[in-house]
1. Comparing mean count of other Cβ atoms within 10 Å over residues 11-18 across 1, 2, which is largest?
2. When you work out relative contact order in percent (Cα under 8 Å, 6 or more apart) for each of the structures 1, 2, which one comes out largest?
3. Which structure, out of 1, 2, was helix-only ellipticity at 222 nm (-39500 (n - 2.57) for each DSSP H run of 4 or more, over all residues; to 500) calculated from, if the result is -22500?
4. Using mean count of other Cβ atoms within 10 Å over residues 35-42, single out the structure from 1, 2 with the greatest value.
5. Hey, FRET efficiency 1/(1 + (r/R0)^6) of positions 3 and 51 (r between Cβ atoms, R0 = 30 Å, to 0.05) derived from one of 1, 2 reads 0.25; which structure?
6. -0.90 is what came out when log10 I(q)/I(0) by the Debye sum over Cα atoms at q = 0.14 Å⁻¹ was calculated for one structure; which of 1, 2 is it?
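What follows draws every value from the coordinates through simple rules; no lab data is involved. Computed from a predicted model, the values in this text were never measured in an experiment. Cβ atoms are built from the backbone, for glycine too; each structure is taken alone.
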Structure 1
């Protein structure tokens, strides 16, 4: 999917890739310092990351549907999409729970921080796989 010959999925993925790790950093700072100012910032990063992640997921599915006659790229795209969709799904649960408690923002537990760190590591792997789709298979770009 392109707008003015620019791939939309590639434009959108930068937002969740930046906002979700920033949520982790701000959540850790809230946990470590107890400074409640970090809570709303983490909340907004998470909501923004999940919201733009959903848009990136939709445009990624559109790009997936356009892959023709390249079984290797199609398999790689399914793994890339599956990893990132899983990250987005779990983060969506965190966002939903936080949304229901807002404006009360509680400091995260160690378990929540570990889960978020794990999700960010999976996000990095998923984005690496997405980069390979672009660089190796020329998906969504002109070769």
Structure 2
């Protein structure tokens, strides 16, 4: 059976909240307690800044429900349009930084892969791995 959907992230999904909680009550309780503590008022970080941080995280994790909730919370906590806009660009810059950081790793992996290629253009496989690779190749399904 193949499920076909016509939309993702619909407000109609909220009706499944109680079903999700009831299906994993211990996990839901732990999650909700953590969320309550992390989003509390009265901590060292003022609520407006907590909500702006939450907006930034929601933007980078691309959680539509989180974006909606934390924008509303930030506005109630006194965040301005300009603060929301700056938060958007801070989140975007940090998300891009993550790509650059992973890009550095990609360059190292490229160099490592290049060092593992012999003059014939074939991958150099350590002798200890050769037997395992041969076994895996023999087990693979034929196309």
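1. Comparing 1, 2, the top value of mean count of other Cβ atoms within 10 Å over residues 11-18 belongs to 1.
2. 1
3. 2
4. Structure 1 gives the largest value of mean count of other Cβ atoms within 10 Å over residues 35-42 among 1, 2.
5. This value belongs to structure 2.
6. 2
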